[in-house]
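Listed after this line are the structures, all set down as structure tokens.
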Structure 1
Amino acid sequence: MKRFVFLVFFIFGCQSTTPKPKAQLALKYPIPQYEPIINNCTYTFEHNQLAMPKMLSSCGIILEYTSLNANLYLTYFDLTKFSLDTLLLDFDKRLKMFGKQAFQVYESAYENKAQNVLGSCIIIVGDSPSNLHFFGTDTQKHYLTGSLLFEAAPNYDSLSPAIAYIKKDVQRLFETLYWD
């Protein structure tokens, strides 16, 4: 009997509760499949098939990422009708407006001399309503700008995987942007 009691204490007494590791959000996004955008505008690029394009007047496009509750808004400007300096100032104002809650701002420049495309992509780290902004231009005739907006509360920690996923799509947009 003493052995039995000792065995019971040994089995149940030696069990200690170990803290469980903190849970990590495991989001899996599909591997992007790209296809050319079909429009009657003076520019073309490839977009992720996950994003459904919606054409707007004056050659603007909304790429709707319905599974991510996100929209990538693209606006085109003809530089024969608009000043590049004014559009760049407007871009800076937009960054200042959305960057008020920023912890950090990351900028990556893009240049493709063969296709005559210069651009910049900005990531705002912080609880901003819009964390990704970009523009591409040939500095003479074409200017394309874009912003990413989510249909969710601006919580950067929760949105950062989706922002990183869509940033790769913006990189592909730059790589395949062609002016007609």
Structure 2
Amino acid sequence: MDRYEIRLSGSGGQGLILAGKILAEAAAIYDGLNAVQTQSYGPEARGGASKAEVVISDGDIDYPKAVELDLLLSLTQESCNKYSGDLKEGSILIVDSEAVKDLPQGDYRIYSLPISEIALHKVGKAVVTNIVALGILTTICGVISAEAVRKAILARVPKGTEELNMRAFNEGCQRAAELLSG
């Protein structure tokens, strides 16, 4: 793997910055890869545009920003519209089917799952939508091991929420595996 670029996008308050940090730490600390994570969000922390980028490589990373995306996660229609043009040929687009109804056309694979609904109704709390998304992303892209992401989640989430976050991650992994096999 020369360079793998991931962008997590949505709106502020969805936990995408934390998800980006978890992915980068999973890759670098637990899977022994090189990784860099960057982030940006609008001045209105909740509700404004938000994105986190993770660049992963087994070699040196000479530029820290994502330019040609291998994977885009979009939790809002606005973020999908804004960033889907950065997907390179043969890449992956994962969207929350509850929020993204107008899917873009392009030479990439689209995976549409009700991510926020899974968090709310299967796991029990909407606040773990980002962790459900991490499970889906980890299973679909296969670049970072699920075990590494689990370790990074446990190291990053607030104390007392570990079990909830593990349920969310495992549910995301399971739903993505079902989608891929079926």
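Please compute Cα Rg over 2.2 N^0.38 Å for structures 1, 2 and give me the label with the greatest value. Top value of Cα Rg over 2.2 N^0.38 Å goes to structure 1. Can you spot which of 1, 2 the value 3.2 was calculated from, given it is distance in nm of label points 7 Å out along Cα→Cβ at positions 62 and 134? The structure behind it is 2.
FYI, it's all coordinate maths here, none of it is from the lab. What you see is a predicted model; the values in this text were computed from it and never measured. Cβ atoms are built from the backbone, for glycine too; each structure is taken alone.
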